[in-house]
Structure formats: C-alpha cells, structure tokens
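Laboratory data are not the source of any read-out in this text; all were calculated from the coordinates shown. Computed from a predicted model, the values in this text were never measured in an experiment. Cβ atoms are built from the backbone, for glycine too; each structure is taken alone.
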Structure I
Amino acid sequence: MIKNRSRHTVVAVEEHKCLVLIGGSDEHTPLSQCELYDAEKDLYFAFPSTNIARENASSCVFRDTRGQLWVYVFGGFNKKPIDDIERIQLTFGRQGRHQVVVSKWERLKDATMLRSVECCGVTQFSENEIVIFGGL
C-alpha cells in the first residue's frame with residue numbers, strides 16, 4: 001500500500017484485475033485517501049481522495065444501464081456516523097489496465113441513507129439498484 005491503513009473498504013474491478021482501496025484509518029485519524037491496486041503488476045497507484053474522510057465505510061462497483069462503471073461508497077464514521085453517499089466513475093485507458101481516467105468523487109446530494117451505517121454489506125442488485133444490508 002502507498003498509505004498504511006486499517007478499517008478501509010475495498011472493491012474489486014474484476015474485468016480490469018484491480019482493486020480500489022477507499023478511506024480507512026491510520027490508527028488515529030479517518031482517511032480520505034484512496035489507492036488503486038493493479039493485481040497483475042502487483043503495484044499501487046494514487047487514486048482521487050473522497051470528499052469525506054471515513055473509516056468502516058462500505059462500497060461496491062456499479063455498472064449502469066449505459067455500461068459505465070462506478071464505485072460507490074456508503075456511510076462510515078468520522079467522529080460521528082456518516083449518512084453520506086459518494087461515487088466516482090471509472091474509465092480505463094486504451095490499454096484497459098491501471099490507467100484509470102477519473103475526475104473526482106461526487107457527493108450524491110439527493111441520495112442519502114435513512115440512517116448512517118458502518119460495516120454493512122453493499123451490492124448491485126439490478127441495473128439501477130444497490131442494496132445496503134446489515135451494518136451497525
């Protein structure tokens with residue numbers, strides 16, 4: 001890892017053989033830093049930071065109806081529970097490998113959770129739904 005961390009969330013982008021590591025904690029402070037891990041090259045790369053530093057968050061990869069890939073991050077904790085949702089679009093370069101062309105994380109202002117959650121399960125349920133289950 002570029003930044004040592006614990007209590008982070010990770011999503012696998014299987015078709016590109018990479019992982020996105022999101023947030024977490026450096027023992028004392030919640031993190032907004034993210035990284036992309038290329039499993040074939042066994043290398044980590046810088047990835048845009050989230051808008052809100054968070055630990056114990058949950059995340060998933062989402063493919064929309066146009067076939068675009070997104071990473072969503074839900075909830076977590078930063079001195080208090082977070083009920084915020086952020087997302088970032090993943091666009092891979094021509095080689096289809098670690099060259100990820102991204103802008104930045106966006107906070108979804110019209111989509112908040114009914115209550116804050118930590119350590120929950122999250123998965124794409126259909127072409128336009130994500131299910132959040134369990135958690136604290």
Structure II
Amino acid sequence: MTLYETISKDWVSSVKAKDNQRKKVLAYIRSKLQARAKNTNVAVLPDADSVKVLRRMEKEQKEFVELTKEDSNAVFELKVIQAYLPTMLSELETKDLVFAYISSLDFIPTSKDMGKVMGPIMKKHKEVADGALIRKFVIENLKK
C-alpha cells in the first residue's frame with residue numbers, strides 16, 4: 001500500500017468517525033499529493049515523491065507554528081503530517097553515518113571533496129537524514 005493509499009484510507013476512517021479536524025488535514029495532504037501526481041503525469045505518486053511533498057508541508061507547518069506561538073490547531077496539523085513521515089535519524093546517528101562513510105573512502109577527503117562526500121550520503125539517506133546536519137558533520141570531518 002502506497003503512502004497516498006494509506007492517507008486516503010485514514011481520511012475515509014476520519015470521515016466515518018466524524019473527526020472533522022483530522023479529516024480536513026488529511027484532505028489537504030491528499031490534495032497536495034494529487035496535485036504533485038498531476039504535475040508529474042503519474043496516476044499514483046511514488047512514496048519517495050510523497051515523502052518529499054510531506055517534508056515540504058512539515059517545514060511550512062513548523063514555520064507557521066513558530067509564527068502563531070504554538071497555536072493548538074497548527075500543532076495538531078503538524079503532528080498529523082509527521083505521522084506519515086519516516087522517522088528521522090538522530091543527531092548522533094547522523095554523525096555516525098557521516099563518519100562511517102568518510103572512513104570507508106579510499107582517499108582522505110579535503111574541503112574540496114565536499115560534493116563527493118555529500119552527494120552519495122544524501123542520495124542514499126535523504127528521506128531519513130537531515131541535510132543540514134549531514135552538511136555540518138561532513139564539514140567537521142573533512143581535512144582542511
């Protein structure tokens with residue numbers, strides 16, 4: 001079952017349970033996913049693309065929560081969005097991931113090799129690791 005199908009199923013459940021607040025958030029998420037599918041000319045959006053859409057929605061919602069000073073409705077919407085996202089790696093796990101990758105290289109990377117280090121890590125772990133944290137730890141581990 002794709003992420004879109006899971007969200008749609010949960011939307012139907014919220015309609016039946018008359019949970020209007022959750023229904024509205026799930027309807028909004030579904031509309032964003034449908035729009036992305038239409039823009040990319042696919043019938044069903046792959047999970048990787050769905051996660052990208054949800055990450056963008058999460059970022060926007062976090063900014064909105066900060067602006068509205070912890071508005072309970074905004075916080076609820078953020079939690080619903082986050083419920084469908086894969087769990088992100090912790091800061092320590094991200095640091096270990098970067099260190100392990102750099103240690104496995106056949107050469108000692110310098111600051112000029114940042115792209116050679118960042119690219120493969122982000123390609124493999126972009127859905128579960130924060131790019132800003134990866135960048136921070138890559139910079140820490142590169143030789144000047």
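What the table shows:
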| item | result |
| --- | --- |
| Highest-scoring label, criterion being distance in nm of label points 7 Å out along Cα→Cβ at positions 77 and 117, among I, II | II |
| At a computed 0 (helix-only ellipticity at 222 nm (-39500 (n - 2.57) for each DSSP H run of 4 or more, over all residues; to 500)), which of I, II | I |
| Comparison of I, II by FRET efficiency 1/(1 + (r/R0)^6) of positions 61 and 109 (r between Cβ atoms, R0 = 25 Å, to 0.05) - largest value held by | I |
| Test item: Rg and Dmax of the Cα atoms in Å calculated as 18.7, 60, pick one of I, II | II |
| Ranking I, II by FRET efficiency 1/(1 + (r/R0)^6) of positions 69 and 125 (r between Cβ atoms, R0 = 41 Å, to 0.05), the structure that comes out highest | I |
